[in-house]
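Enquirer: Please find the structures below.
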Structure 1
Amino acid sequence: MPLLGAAAPLPNEGGALEIDVTGLRSTKGVVRICVVKDPSDFPDCREGKGALKRTLPAANPRIRLEGLAMGDYAIAVIHDANGNARLDTMLGIPREGFGFSRNPAIRFGPPRYKDVRFTLGADAQTQQVRIRYLL
């Protein structure tokens with residue numbers, strides 16, 4: 001009989017997802033990663049109940065997630081260089097680095113979910129997210 005409160009291992013429902021963040025200007029601060037299935041949680045997953053959020057040191061911005069259900073996902077990443085837990089902007093323009101799965105072209109505003117969506121299957125997958133800076 002399992003102990004109450006004991007962490008059960010995640011079932012191996014899908015493949016592993018490795019996220020490799022590249023193009024950081026510095027190793028200051030942290031990298032905040034948000035992985036979502038629901039398009040309504042993208043790109044700002046603060047309110048997303050199903051969003052998977054991780055914070056990594058900017059000096060080592062690589063993570064492997066295992067046991068994710070198969071299906072469509074999108075990734076949003078920010079380089080929170082000052083560690084204040086948000087993307088700093090000036091007149092609506094990001095002052096810190098940001099990036100998305102599939103590295104779409106950035107025009108006015110964030111990309112749409114369909115432009116960054118990828119499908120996770122039973123095999124392991126790597127998503128390389130290139131960080132961009134506008135200022």
Structure 2
Amino acid sequence: MVTLIDYDHASARVRHVYDDIMATRKTSHVNNFWRALAHDPDTLEAVWSRMKRLMGSEADGALDPLTKELIYLAVSVSNGCEYCVRSHAAGAERKGMTAAQYAEMLAVVGLANETNRLAIGYQVPVDDSLR
């Protein structure tokens with residue numbers, strides 16, 4: 001397991017990102033994910049920048065914030081990332097996800113994984129109408 005870099009032990013560059021995370025999220029806490037990424041400041045800065053741009057409360061886009069969290073959560077479930085599932089389930093709940101929405105999202109993820117594997121296994125050719 002990687003060690004987590006606390007604010008007090010972080011470089012000035014990492015502290016700058018931590019400060020932005022805390023200010024953006026209106027918290028005094030930096031999640032373990034970011035503290036692990038701090039071992040590579042280039043990755044920390046790049047991922048935080050994309051996360052803030054795509055998922056932040058100020059992010060504009062064609063998708064509403066709850067839909068983005070549900071997509072992130074669905075991918076996290078499919079990838080088996082416990083950290084991401086817990087983090088984005090909490091984010092989706094803060095954005096209004098109901099228990100029924102969570103259950104339906106899981107059903108869709110399960111169905112998609114099943115049909116994807118069947119299509120791969122059977123090597124189903126793509127229909128011309130879908131090209």
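Each value in this text was obtained by applying a stated rule to the coordinates, not by laboratory testing. Remember, it's a predicted structure, so these values are computed and weren't measured experimentally. Cβ atoms are built from the backbone, for glycine too; each structure is taken alone.
Enquirer: Check the numbers for relative contact order in percent (Cα under 8 Å, 6 or more apart) across 1, 2 and tell me which is largest. Mind showing how you got there, number by number?
Expert: Working: 1: 34; 2: 16.
With respect to relative contact order in percent (Cα under 8 Å, 6 or more apart), the highest-scoring structure among 1, 2 is 1.
Enquirer: Distance in nm of label points 7 Å out along Cα→Cβ at positions 28 and 60 computed as 3.5: which structure among 1, 2?
Expert: 2
Enquirer: Which one of 1, 2 has Rg and Dmax of the Cα atoms in Å, as calculated from the coordinates, equal to 18.1, 58?
Expert: Going through each structure in turn, the value belongs to 2.
Enquirer: Now, a different point. Could you figure out which one of 1, 2 the value 3.0 for distance in nm of label points 7 Å out along Cα→Cβ at positions 52 and 84 was computed from?
Expert: Details: 1: 3.0; 2: 2.2.
The value was obtained from structure 1.
Enquirer: Of the structures labelled 1, 2, one was used to calculate helix-only ellipticity at 222 nm (-39500 (n - 2.57) for each DSSP H run of 4 or more, over all residues; to 500), giving -21500. Name it.
Expert: 2
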